[in-house]
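Several structures are given next for inspection.
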Structure I
């Protein structure tokens with residue numbers, strides 16, 4: 001309801017304020033921003049009628065900034081009831097690595113008839129040539145600040161790695177995270193989900209119980225001396241009733257991690273994979289890895305470790321096309337059929353991905369060795385692959401949440417996560433289907449009892465090889481238990497679609513609330 005205007009009182013222009021704070025410094029606290037914007041509004045004749053606030057959010061991307069997304073959506077739909085948007089400065093609008101992105105969002109607002117004003121900047125955003133030049137420079141400076149900060153953080157983390165300190169992530173089976181104080185004295189072992197509370201504390205890896213250490217050594221022995229594959233070792237572990245580090249069943253990939261990670265010989269290796277400035281996830285060459293050798297207590301002899309590495313490198317060496325087909329022919333003759341799972345589980349062949357890359361797709365490789373797969377066999381293959389992919393995605397989610405400081409409990413059998421002892425989430429993978437050359441569809445079947453608070457639905461791509469996108473379906477308000485998804489869906493469904501899981505991970509970040517007066 002609008003407040004009646006008092007006779008003789010000048011009408012004030014209705015405005016919204018956008019506030020964003022990451023974790024940079026007190027200058028950008030929401031209170032300081034609001035104070036500056038309030039003073040600016042009073043001096044310029046604005047009345048602030050709505051606030052959009054992104055707290056604890058990076059300005060590198062618009063993804064994950066719910067308030068800014070809401071503001072832009074309302075602007076584009078024409079549902080706003082204000083005439084201007086007030087922002088503290090250009091860096092609060094965003095530190096986008098492409099300065100044109102920041103300009104695009106501002107232009108979107110202007111095209112809808114809304115002014116965008118930067119209250120702490122020393123220029124008027126009036127469209128003049130001077131203001132346009134200054135904004136371009138400021139936008140570039142905002143992005144450059146993030147690049148410089150990223151470089152400084154990387155150098156700091158690299159130094160800690162070379163000093164032998166652990167930088168996030170679970171310890172791994174057979175190892176534990178030991179907390180050290182600033183002088184190197186041990187303070188105790190950190191349990192899963194626990195993190196250091198003091199900035200001066202550090203974390204190193206130490207051997208776990210002797211029983212777990214012996215299991216790790218047995219894994220190496222079975223691989224290098226007995227010639228068992230990762231699949232055979234995972235089957236032995238599961239049949240013996242030995243749980244993995246999270247209490248669930250072992251997979252081939254988890255065994256491979258134990259066999260390839262240098263932390264088991266005491267080396268601290270970091271930067272294998274990077275995600276700098278939230279732009280693109282990159283698998284780095286070994287020359288870019290940051291390492292420190294012999295800084296943890298080794299539980300595997302170096303000779304055993306490098307013997308395993310040599311076996312794996314020989315298995316992964318580059319074959320000619322004819323060598324690949326010859327090995328595939330032998331596998332076909334031995335089993336009478338071929339699937340990607342069968343190829344991946346064979347120690348004599350490279351991965352099925354290598355065949356897809358070399359021959360375009362698996363069906364072409366099958367054709368070259370004289371095999372025509374039955375449709376139902378391919379269907380079973382996809383299902384087996386999805387069953388193997390699900391625990392891998394779950395583990396990645398748990399690792400990322402723990403790195404953000406969240407407490408996570410995983411029930412691998414139910415694919416259920418309990419986060420911060422507050423809410424639950426489950427993971428469901430959807431196979432992509434196509435009938436008779438028709439449109440791609442994904443069938444949702446959710447039968448969890450009781451249902452989780454959030455269901456993470458992963459749509460696989462057309463080849464059912466990797467995730468295409470994600471849906472975060474809530475527990476209440478809708479019935480998602482049986483639903484057919486298409487490439488594009490109704491608005492009330494696609495509202496819950498995300499390109500990444502950054503929004504879901506951001507839900508687990510706990511904010512410190514000041515005590516009441």
Structure II
């Protein structure tokens with residue numbers, strides 16, 4: 001029998017054992033479900049691809065205490081370490097706080113802060129272009145307004161100067177005096193490709209150069225001695241970033257979101273990395289969501305929110321999966337920033353962010369790892385849906401005796417087998433006499449699903465075990481789904497799925513009426 005790649009044995013009873021997986025290829029939704037690779041999946045929710053090919057549950061998302069009197073959404077601006085004390089700076093539409101991991105302390109109020117960067121022992125807060133009051137500096141104790149500090153939506157420190165992106169159509173990029181982010185002059189700026197009708201959105205440092213992102217183009221700015229000698233070169237005339245928090249970095253890679261696509265930039269060349277995973281627009285997304293699209297790094301993961309969907313790219317296995325939560329609040333967490341590195345304190349790295357819902361003052365933590373105390377409630381629902389398998393012989397039906405999954409869990413597991421069947425087209429006339437309440441699914445309004453579901457109860461401890469789904473059937477093509485649950489703690493797993501195994505044999509050929 002032609003078979004998927006894997007271990008196959010013939011039993012004394014005549015069936016063959018066909019191993020599905022490991023699923024190292026991640027999800028592939030661009031191709032037909034029967035045409036994707038044997039290592040790929042139709043969907044994978046709340047499980048991530050490990051380097052050994054196994055699937056491991058994602059880390060838990062947890063709510064933490066919110067700032068007092070927060071009447072609008074909370075945004076994480078960035079982490080700072082001033083005089084040896086680390087904190088996350090957060091803000092809503094009018095107020096800025098410092099968060100020490102437990103409590104919030106107000107820094108200033110009356111202005112909308114959009115970005116933060118640190119130089120020596122001070123944090124510099126940039127006000128948005130629409131703010132009536134200017135930004136300023138904070139030394140860990142006192143906020144001091146700086147009237148000349150440009151307004152904008154992104155900033156960083158480079159070549160001993162602070163640089164601020166205006167975020168408007170002028171393409172204005174301002175820079176401070178050298179070694180003095182508190183001093184600005186009205187003549188120290190560049191206009192990046194003015195007049196091309198694109199806003200200047202963001203900037204990053206790459207190979208000791210500035211990479212500047214407009215909405216549909218990208219530029220490089222470099223100089224060796226002083227800004228007056230700077231040279232601006234266009235890198236791309238068609239790829240930019242769609243908004244704030246649409247570019248991020250990891251090591252020597254830059255990741256960019258541009259109009260529904262994700263690009264990886266290496267050596268100034270853009271390569272699209274979500275070709276196999278075109279993002280799905282979920283029309284049920286709440287209308288109150290403010291950050292409809294953003295991306296950030298969570299450890300080695302590139303996390304991309306696209307409206308109501310959360311896509312996650314593992315930069316090490318180079319594969320995509322998805323995150324989701326049954327809790328609307330947890331599902332709608334916003335842009336996350338890492339806690340400032342402290343190796344002695346942070347054995348497990350932590351990331352903090354607010355909500356992306358406009359009216360929510362919630363604040364969340366994601367810990368990149370598993371502990372015995374960090375849990376998610378409600379439980380994390382993990383799910384894997386395989387490709388449509390014909391086991392290499394599409395012209396024959398197969399007799400499935402039973403199948404199973406190799407998992408590590410202490411909670412109930414559900415296995416679902418769904419044969420792929422051909423249906424005749426249903427017209428409105430065919431169902432005009434059927435009450436609306438009696439109709440079934442939209443795809444099959446008059447025919448029940450042929451899916452076969454098997455539930456297996458929890459075991460006695462978190463163990464790696466093979467779970468057997470004792471349901472036999474015949475199929476020409478079929479896909480298989482495994483659903484698991486976990487609270488995200490180390491005492492509950494972490495939940496893993498390794499492979500699935502089919503126990504089957506070929507039967508009669510397909511009838512003449514089916515092709």
Practice task
Of the structures I, II, report the one carrying the highest value of relative contact order in percent (Cα under 8 Å, 6 or more apart).
Solution key: II
Exercise for the section: Could you figure out which one of I, II the value 18.2 for mean count of other Cβ atoms within 10 Å over residues 76-83 was computed from? Expected result: II
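For the read-out helix-only ellipticity at 222 nm (-39500 (n - 2.57) for each DSSP H run of 4 or more, over all residues; to 500), a value of -12500 was computed from one structure; give its label from I, II.
Clearly, the read-out refers to I.
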Fill in the blank from the handout: Taking mean projected area of the Cα convex hull in nm² for each of I, II, the highest value is that of structure I
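We did not get these values from a lab; they are worked out from the coordinates using the rules stated. Quantities reported herein were computed from a predicted structural model and do not represent experimental measurements. Cβ atoms are built from the backbone, for glycine too; each structure is taken alone.
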